[in-house]
Structure 1
Amino acid sequence: MSETLTAGGTRKLQIWRGDLTSGELVDYELETEPGMVVLDAVLEIQRSQAPDLAVRWNCKAAKCGSCSAEVNGRPRLMCKTRLDHLPADQPITVEPLRAFPLIRDLVTDVSWNYEVNKKIPPFTPREDLPEGDFLIDQADTDRMSEFRKCIECFMCQDVCHILRDHRLHDRYYGPRFMVRMASLDMHPLDGLDRIDQIADDGGIGLCNITKCCTEVCPEGIHITDNAIIPLKERVVDARYDPLLKILGRNRRRPGKKKPAV
């Protein structure tokens with residue numbers, strides 16, 4: 001069993017250096033202190049050994065999502081990953097997220113995510129709501145609160161095989177935006193019928209429920225169980241329920257209307 005470092009000592013890091021044209025893992029060594037996280041080590045290397053090392057970070061409190069990278073082959077927040085929780089008998093590898101174009105070193109271009117976000121209509125109140133205060137059940141409040149914990153680190157996007165391996169960015173919004181679609185479609189006061197977008201443009205049918213997105217979420221959002229699977233069920237109910245077809249009922253849910261084109 002691999003030992004872990006519980007106190008300060010010399011650690012070896014292998015950090016990806018390069019751009020879209022070429023690159024490689026470069027070896028660095030540094031003296032560590034107890035409690036250091038991967039981001040501390042990377043910034044110390046940047047300060048003392050490689051001033052041109054490109055790395056993105058901001059809050060260092062695991063709330064901005066900026067410092068996401070692949071540490072020992074797994075998407076993690078560098079500011080939340082302690083050195084003493086990683087095997088001490090092997091180098092620590094730090095690489096950029098692989099689902100997005102590389103800019104340089106550990107910095108990737110995640111702007112595609114923001115373009116997807118623009119395609120999703122914002123919360124739109126139902127037209128049949130009564131005047132006055134809107135009351136929401138506590139269960140609905142809890143559900144919406146979970147979805148809104150997302151810090152947009154995009155690690156769920158990175159680990160998703162549809163985006164990472166198959167590069168189907170033009171056909172699938174990815175787990176992060178399935179969470180956003182769920183936060184809107186499941187909101188009891190939202191008035192838009194989002195089924196077509198979830199199924200067609202969003203491409204939810206491509207997800208085969210591996211739950212890898214849930215495993216890497218630093219906020220503990222149950223992406224698969226609470227967002228993706230319920231959305232899949234809603235799409236199936238709306239489009240393929242044989243009973244609704246036999247009865248000739250409109251699949252549109254009460255109070256929901258089509259988004260404006």
Structure 2
Amino acid sequence: MEAEPSSFAQHREAYVKVLGELQEVQKSDLAEYVVHRATVLTFFEKLLGKQDDGRFSREDALHELVFPLRTTSNDIDYDEHNLWVLDERLAYHRFLASDMPFSQQAGPVDVESEDRPDLLIYNNPFALAPGSEFGSVVVVEFKRPERRDVGDEKSPIRQTLRYVKQIREGKASRVDGSTINVPETTPFFCYVVATLTQALHEDAREHGFTQAPDGHGYFHFNQNYKAYIEVSDYRKVLDDAKKRNRAFFDRLEIDVR
């Protein structure tokens with residue numbers, strides 16, 4: 001029997017009653033977590049401007065705020081990272097390697113390379129996905145704010161595609177330790193987070209990217225690599241994270257604009 005729209009009031013009343021029974025310490029923990037998010041976002045914004053020495057922060061500082069460098073998800077608990085800044089869904093994965101060479105990751109795909117993706121994430125497999133021990137792969141590449149030398153070999157777009165190629169040519173591990181080829185159907189999602197300088201605008205256009213409707217990024221699906229690639233400005237990432245959390249900030253009267 002389908003629920004009637006009018007029954008929502010009864011459902012809400014019962015749910016509010018359950019929430020009202022939460023211990024004060026749990027409510028306090030939740031409030032503290034919201035304050036933590038506000039603190040992360042205000043510090044993230046501070047890192048985007050010039051620092052006391054007159055220079056812009058290195059990408060390592062922004063990367064470290066999102067996920068600790070040179071670690072994997074085997075080393076880090078949920079409350080020790082801030083992947084939610086990029087996307088809430090990234091926290092729920094099978095394996096993540098942060099700024100570690102492929103050859104040292106001990107992840108689900110064996111890649112003989114010293115390249116170091118900033119964030120490499122293997123997601124849990126989709127239900128009934130045939131022949132795959134992971135459902136999709138996410139690559140995140142951070143660039144130094146205001147960095148302008150992104151052409152040719154320093155192109156972050158070419159860099160992420162190189163990572164995709166290396167993973168596709170690697171060997172995937174089953175739960176029992178045996179290996180298989182990475183399925184051709186495995187989707188890749190690549191994200192470049194940087195300042196949208198003129199050089200990066202040109203780099204995206206030369207690679208056939210489409211500009212986002214808001215003008216603060218680009219997106220493209222590379223058919224040959226079967227990879228969706230998105231280029232986003234740091235300010236857009238920050239503003240989007242603020243919007244997703246604004247209802248919680250407003251409830252606690254935290255001013256994060």
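Details
- Among candidates 1, 2, the computation of mean count of other Cβ atoms within 10 Å over residues 155-162 that gave 24.2 used structure 1.
- Which of 1, 2 yields -11000 [helix-only ellipticity at 222 nm (-39500 (n - 2.57) for each DSSP H run of 4 or more, over all residues; to 500), calculated]: 2
- If Kirkwood radius over Cα pairs in Å, for residues 59-114 alone is computed and equals 12.2, the structure in 1, 2: 1
- Structure from which 2.5 was derived, distance in nm of label points 7 Å out along Cα→Cβ at positions 11 and 179, options 1, 2: 1
- Structure from which 14.8 was derived, mean count of other Cβ atoms within 10 Å over residues 51-58, options 1, 2: 1
- Comparison of 1, 2 by distance in nm of label points 7 Å out along Cα→Cβ at positions 83 and 107 - largest value held by: 1
- When FRET efficiency 1/(1 + (r/R0)^6) of positions 195 and 227 (r between Cβ atoms, R0 = 25 Å, to 0.05) is computed for each of 1, 2, the largest belongs to: 1
Values in this text are rule-based calculations from the coordinates and carry no lab data. Keep in mind it's a predicted model, so treat the numbers as computed, not measured. Cβ atoms are built from the backbone, for glycine too; each structure is taken alone.
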